[in-house]
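Some structures are shown below for you to check.
Just so it is clear, none of the values below were taken in a lab; they were calculated from the coordinates. The shown structure was predicted, so the numbers you read here are calculated from the model rather than taken from an experiment. Cβ atoms are built from the backbone, for glycine too; each structure is taken alone.
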Structure P
Amino acid sequence: MKHKSHAHKPMTLLDHLIELRKRLIISLLGFIAASGACYLFAPEIFGFLTAPLVETLGQKAERHMIYTGLTEAFTTYLKLSMFGGLFLSFPIIANQIWMFIAPGLFKREKQVFLPFLIATPLLFLLGAALAYFVVIPMAWSFFLSFETSGSLNAMPIRFEAKIDEYLGTVMKIIFAFGFCFQLPVLLALLTRVGVISEETLKKNRKYAFLGIVIVAAILTPPDFLSPFLLIVPLTILYEFSILLAKWLSKRMHNSKTS
């Protein structure tokens, strides 16, 4: 009876903080458990992330990766474990976010918010896949084209990958593309809460494009093709966000008039 009566009372700030702490602890434990499981498969994750480099090098002379610090290989494996753990634990984290905010939403608001929660990991995976299967192989081919076999008057130029730097670069690119692909979700949520509108998105299209170009230049490898491969999909996603904002505006207007 006591629990039931408590459920009908508005939650105080302390209640919210206790609930938030509970959700954060569960999310953290899920992340730690997933990272621990991924550590057992760190060599496989390492092979997956280095596969684009191996394929680009092809059947050249025997190549290897190096590390210059005694603990560098170990700490890199820990980073790989956390990288895989974040992917595996994301459904747990998303579920805890939903369980924290859902009690404060009306039924109609839950129906609106839930699709965004589902779209977030799908768009992240889409962006990560674009980075891994398209951007990284093309960028690596460009950078490795600067290798030379040397001549009588010049020493050969040969790439020797440093394990920490290489994997850090790969993980940065994958996460950057994944997070950038959250653009429609972010803009749709801002539209839903009334911060922006379809007209605002149309009016500021040129500034949005400039921002996309700057972000692409910062987050992608410094070649000629990689920024373009992020600019194009983000521009398409921005235009899709305008259509989504228009649809949401009509739906909210119809719900108010009905």
Structure Q
Amino acid sequence: MTGSDSRELLTAGPALAVALVALALAGAAVAWLGRTGYGAAILGSTVRATIQLGALGMALSLIVRSLWFTAVFVALMGATAGWTATRRIVGRLPRWPEIALTTAAVAVPSAALAAVLIAAGVLPAAGIAVIPVVGSGFGAAMTAAGLAGKRALEELSARRGEVEAGLALGMEPVTVRLEVCRPAAATALVPALDQTRTVGLVTIPGAFVGMVLGGASPLAAAIMQLYVLGAILAVAPIAVVAVTLVAARGWYEAGPHPF
């Protein structure tokens, strides 16, 4: 027997620190050897995650005690999600109109959904409940929007001849661009669909495990996780459709990808 808390999935200590460093180095090495161009990004992302999670762990107890702090933190989460998705789409430092459009597509649906649930009495008006629920929606919409917008711009560039042919036939510019880029952009929904289809069979969500370890019943944890997955499948399509339309209207300008 060890002195670790039975509710912990991993035991914090030097061994865990070594394991985390080894994982980051292994991932970066494989990415570098495979010439993916993401080796440095893996190391950088790991360092950022460590710093950000450490800061969150220290600040969270203060944030969740106040609805004002919670609102500010949620706004920061939404702004960060919008910025990240926009940069992924355009491949450079984004312009303010691009950020505003993408942030609206990424953050507004999840925030509005949370507000409706709070008003209906389904979601408690408490930071400890609001932050993870809204954050899961922000994260899913951010990923879906980033992939959809990037794929849409790539498709419009690669199939420029088809776009010009459609315009020559008298089709509306937005219509022909949507016909070209929409199928590729829509594939951004596949990860969310696969996650939902295989939940409980391939993956055991962290929120589910965390609730059970925290003392919630498995049924309550399952209900919460089901809501999260349902919310993701609601907000991700909104983000995908919105950024695809923005791309089709030519409101994004692609550039060199930032690494």
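For distance in nm of label points 7 Å out along Cα→Cβ at positions 32 and 248, the highest value in the series P, Q is held by structure Q. So Cα Rg over 2.2 N^0.38 Å, computed for just one structure, reads 1.29; which one of P, Q is that? Derived from P, not from the others. A value of 0.45 for FRET efficiency 1/(1 + (r/R0)^6) of positions 96 and 216 (r between Cβ atoms, R0 = 41 Å, to 0.05), calculated from one of P, Q, originates in structure Q.
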